Structure I
Amino acid sequence: MISKYLDLKSVPCPLNFVKIKLALEKLSKNEQLIVELDQGEPEEIVLSNLKDMGRSFKKIKENEKYIKIKILNEN
C-alpha cells in the first residue's frame, strides 16, 4: 500500500484541514495519507471533520505535543 505523508505540526486551523482535504482528493484508490498534527484544537477539529466526511482513520502515534494518524482512501 502506498502512503503519502503530511507534516502539519504548527499549521493552524482551518489551514491544516484544507491541506488534508486537498491531499485526500489526489490519492488513488487504496492509498493512505499519514498526517502529523498538533495535539489539542487541531486534533479535535481535524478528527471531527474527517468523521463528518465519513473517512476511516486510525491514530498510529501520540505524544504530549502531536499525534500521527493514518487516513485510508477507500473511494
Structure II
Amino acid sequence: MSTLPYPLVSDWHRQTIKDYKVFNEKGAVAARSVFLVNKEGLISYTNTSFKADKKEDYDAVFSELEKLKNQ
C-alpha cells in the first residue's frame, strides 16, 4: 500500500459519522456521503445522499472542487 496524498479518518467508535449526522442505525454504518473541506477547515459542500451510480452527483462534487481550487 502506498502513501496517500491526503489524510484518512478512522472512526472505530462511529463518533464522526454521528457528529456529521450520517449514521445509519440499520447496519451501524455511515450513509454514503461527500463532505468537502476548504482551506480554512470549514465544510464547503455536503451531499448526504450521494449515489455512486448517479453521474450528476459526481458532476456536482467536481464542480465544487473546481470552485475550491480557484479560491
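To test your reading of the models, identify which of I, II gives 13.0 for mean count of other Cβ atoms within 10 Å over residues 42-49 when calculated. Structure II accounts for this read-out.
A value of 35 was computed for relative contact order in percent (Cα under 8 Å, 6 or more apart); which of I, II is the source structure?
Working: I: 35; II: 18.
The read-out comes from structure I.
Going by Kirkwood radius over Cα pairs in Å, which of structures I, II comes out largest?
Sorting by Kirkwood radius over Cα pairs in Å in descending order puts II first.
Readers should treat all values here as calculations from the given coordinates under stated rules, not as data from a laboratory. All of these numbers come straight from a predicted model, not from anything done at the bench. Cβ atoms are built from the backbone, for glycine too; each structure is taken alone.
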